Structure 1
Amino acid sequence: MKAPTDRTRLRRLHEKAAYDRDSIDAILDAMPLAHVGYVMQGAPVVIPTLQWREGDRIYWHGSAASRSLKAGKGVQVCVTVTLTDAMVLARSAFEHSVNSRSVMVFGQAEWVTSAAAKAAHLQTMVETVFPGRWDQLRPMTETEITATAILSLPLTEASAKISAAPPGGTDPDEDKPWPVWAGLLPISLAMGPPIPAPDLPPGTALPAHAAQYRFGQKPQ
């Protein structure tokens, strides 16, 4: 387990901190949605985006014309990824909480400038989120690659926070006789039935990566 830095060290409820790469990677790989925070024109800004991990780095992309991506180039940013697992209902308002797993990554954002590298990273993104889809798609054009910006961060300054209270586990002993229901309300991400485009060519099959899609899991 690597030692935390001043930015990654969890000071309050430090027992919930995890600094090992297995814990950090598992959360990043399970949730593609991230929020990128930085300062733009002197004001704080947080932008939702899709992230994906390649080894020791995370990547996110957007329009090359985006003000937010341009502002994030070469500056200090914070990328946050969160999974919510359950609402924790306690016997007092003070002890209510949320079971969750989150990762914060700090560092200076770097742009990917090579067209070949951008194309390779975009392929990895698609295959990470929808395994097996890239080869079925219309090839990207040079114009599309030029219009896409990709930023990345190394995972050298990253930490996880894991809250996993058991049912009733947040209540002090003196509260347990109080006659109100306490426990967990589990939260899960469920995919609905696929909705096909109305203009699909006849006989177009539903691919496994769509029929069996689950966040952070490859089709069986």
Structure 2
Amino acid sequence: MKAHTKETQANLTPNKSLELLKEGNKRFMNNSKADRDLLEQVKDTQGGQYPYAVILSCIDSRVPAEIVFDQGIGDVFSARVAGNIVDEDILGSIEYGCKVAGSKLVVVLGHTSCGAVKGACDNVELGNITSLVSKIKPAVAAVEEPKDASQRTSSNTAFVNEVSKTNVHHTLENMRKQSPLLTEMEKNGEIKIVGAMYNVSTGEVSFYN
């Protein structure tokens, strides 16, 4: 599999870009990697890069985007921050990937058993982590069940995972609110913006809009 060129990137639609990621995750789950020479891709991309997607994911070591989507050198931009949240720097990076570098797809990738989400559920206060988890707490509040406070902690796996999914939705909302540039591109059909969840137990990625 060759590295993407300006021509191959230009010929991809947002929907086809999404299909490429879905196909990559299926290969990952089947333990059947695409045939690619990574060093050859290094050489092919030394003069420029033409990624077709931007993936915003968590820093969790179990969820390396390029691996779980079976992607090579120059295929995707990967932005990572605990809890897959957005701020102006992350948004600026994503805007660069799409408007300047030509990517056709933005994926916000959450995951099950997320440590940052667990910290928000447990009201962790520690250094700069306090500020980070505060951005996730609206997702905690948005999940109404269970009502029992003792069940709304990191020990309740089902609750944590529901908050993680809700947090992805909030990130998508914040991205569209805080980036008129990305919103306009999406409205014009130049890019597609989607959410997804990675299951740390199975390796499967489930997509949703």
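Bear in mind these aren't lab numbers, they're just calculated from the coordinates by the rules spelled out. Owing to the predicted nature of the structure, the values given are computational and were not obtained by experimental measurement. Cβ atoms are built from the backbone, for glycine too; each structure is taken alone.
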One of 1, 2 was used to calculate log10 I(q)/I(0) by the Debye sum over Cα atoms at q = 0.10, 0.13, 0.19 Å⁻¹, for residues 51-138 alone, yielding -0.41, -0.62, -0.99; that structure is 1
Percent of Cα pairs over 15 Å apart, for residues 99-186 alone: greatest across 1, 2 for structure 1
With mean projected area of the Cα convex hull in nm² computed for every candidate in 1, 2, 11.9 is reproduced by structure 2
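If helix-only ellipticity at 222 nm (-39500 (n - 2.57) for each DSSP H run of 4 or more, over all residues; to 500) computes to -12000, which of 1, 2 did it come from? Could you put the intermediate results ahead of the total?
On the way: 1: -5000; 2: -12000.
That value comes from structure 2.
Here distance in nm of label points 7 Å out along Cα→Cβ at positions 155 and 171 has been calculated and equals 2.8, so which of 1, 2 was it run on?
On the way: 1: 3.9; 2: 2.8.
It traces back to 2.
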Computing distance in nm of label points 7 Å out along Cα→Cβ at positions 27 and 67 for each of 1, 2, the value 1.6 comes from structure 2
